[in-house]
1. Tell me which structure, out of I, II, gives 1.01 once Rg/Rh (Cα atoms, Kirkwood Rh), for residues 156-219 alone is calculated.
2. Given structures I, II, which gives the highest value for distance in nm of label points 7 Å out along Cα→Cβ at positions 148 and 260?
3. Could you figure out which one of I, II the value 18.9 for mean count of other Cβ atoms within 10 Å over residues 20-27 was computed from?
4. Supply the structure label, taken from I, II, corresponding to semi-axes √(5λ) of the Cα gyration tensor in Å with the calculated value 25, 23, 18.
5. A value of -2000 was computed for helix-only ellipticity at 222 nm (-39500 (n - 2.57) for each DSSP H run of 4 or more, over all residues; to 500); which of I, II is the source structure?
6. Tell me which structure, out of I, II, gives 46, 25, 18 once Cα extents along the principal axes in Å, for residues 108-195 alone is calculated.
7. Please state which of the structures I, II yields 13.8 when mean count of other Cβ atoms within 10 Å over residues 76-83 is computed from it.
Structure I
Amino acid sequence: MPNPNPAPCQEDCDFTRGPDPTISSLEASAGPYSVANQGVSRSVDGFGGGTIFYPMNTTGTMGAIAIAPGFLAGESSIEWWGPRFASHGFVIITIATNSVFDQPNSRETQLSSALDYVISQSNSGNSPISGMVDSTRVGAMGWSMGGGGALRLASGDRLSAVIPLAPWHQGRNSFDQLETPTLIIACENDTVAPVNRHASSFYNSIPSSTDKALLEISNGAHSCANGGGANGGLLGKYGVSWMKRFIDNDLRYDQFLCGPNHAANSAVSEYRGTCNY
């Protein structure tokens, strides 16, 4: 089990940003920062283009998150997450894949390439996100096969946090080497990536020593975690809290991940986690 009393942070590891969070502020449609965006051409190397979302009227460097869609899906299927995260102080790139038929291993590579692109733009003097990204604090998300790709990328040592959305990965039942803090968001009635064969199986295979959680949306179909609709507030609360806790090391968000009776919310059919983080 994770150490409930971890060693104190020594230096440069508290990246607290923004006002103290509340349930209402996390469930609101936007965070404290206004958001701008910049398109990325499909001709870019390594992935199929996309959109960078970034906060305005704030200073300092921020964590970056790349988000990939699923099989046969375009960027629009996961774009809701871009402004949501950016309004809470992250630089986000939502991507299209080179081909809608790309498998999880390809989506893993494309997520990594998208993070490389965002970092290069931060290092450029001619970009609207110049100087905004901390290259040591990056995360990934993905829906369906994109979630499978995000889990694959998280099995390395690049990411600070990962959130697979209704992840699908045929033939890969074990992530027993994964050490990246992982929040899997599953959909109870998913017939494309049934929870017991995908999300739950992946969660169970991740070592108990890894900070992890599984949130299952009640009555949710395969796209239940893509954002918006009736689950928007719930997804925003847990998604932002996870990335804030592990990319920003912001302990103010522990209260939303550890302690409450998550399943008391009728929108949550199951919640598991390895608290304390």
Structure II
Amino acid sequence: MILLIALPASRKAAPTNSGPAIFDYEIVGEYPHDPQAFTQGLEFGRACGKEAGQCTEFFWESTGLRGRSTVRQVSFPNATVLRSRALPAEDFGEGLTRLGNSLYQLTWQSPRAWVYPIDRFEAASLVSTPLLDGWGITNDGAHLILRNSSAVLSWVEPGSMRMLRTLRVQDAGRDVPFLNELEWINGSLWANVWSRECLANISPRTGRVRAWASLKGLTDQVRQLGRSIDVLNGIAWDDAKKRLFVTGKLWPRLFEIRLVPRVLPDEAARVAALSALREECIVLDTSIFG
């Protein structure tokens, strides 16, 4: 089994019999990000003209907080807001994904989800999902994949919003709750873990965590810019150029990163490192949100 992020063949890592693969990160690029954006969902986009080379790059982004939630299109790399639609005051924007020519945006503590044509935010329609609490959302190219604060992922039919199947996310027999923003990359799921500097790679077949990526230090780096920030949240994948982007809630920076397999001297060291990373990345107090 080979994990997805575009690493050279000699640097790819896969889970072993003793558990998930372990990754650290390198910063490839650093870009501006709206420090007022409480990022809940992030999706990379590209639009190309008829002539070769006439392409523009941007992000679709969902922002949260009641009375401040939006769906927006933001230019890359200069972070100019190209289009934006405010959500009703009662809605707290959550995860966002593009499937076909539509954007799907969840709302927190509610089954409400907004569906937008990608080129006309004003033509929004409201649907009801099977979840009573929206957190993260992505898609596998055919179906929506939703989650709430639990360790359960739900596959949903995009038209009817009918539940198709559920999958419990676990590592070493332990539930992994509070997965936040989701991203589908090359047939695999990646997720932020709320309040943790971690990314989890999850098998869409078994629900097992296949890799942990530690982004330790990234939040402190942003905090040194002197602004009040919230947690790491937001993963976006540029499939054409094999680029991985991350940001956070109220962060003034967006980063392109490369995941790097952690080199350890022996299996004992790997087991110890994995144990420490599990303690870092898995939220044990599931009563946080009642």
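Throughout, read-outs are computed from the coordinates displayed, never taken from laboratory work. From a predicted model like this one, the values you see are computed outputs, not experimental measurements. Cβ atoms are built from the backbone, for glycine too; each structure is taken alone.
1. Working: I: 0.95; II: 1.01.
Answer by label: II.
2. Working: I: 3.3; II: 4.1.
When distance in nm of label points 7 Å out along Cα→Cβ at positions 148 and 260 is calculated for I, II, structure II comes out on top.
3. On the way: I: 13.9; II: 18.9.
Considering all the candidates, the number was obtained from II.
4. On the way: I: 25, 23, 18; II: 28, 22, 19.
Comparing all candidates, it corresponds to I.
5. Details: I: -7000; II: -2000.
Answer for the origin of the read-out: II.
6. Details: I: 46, 25, 18; II: 45, 29, 27.
Comparing all candidates, it corresponds to I.
7. Values: I: 22.0; II: 13.8.
Label of the source structure: II.
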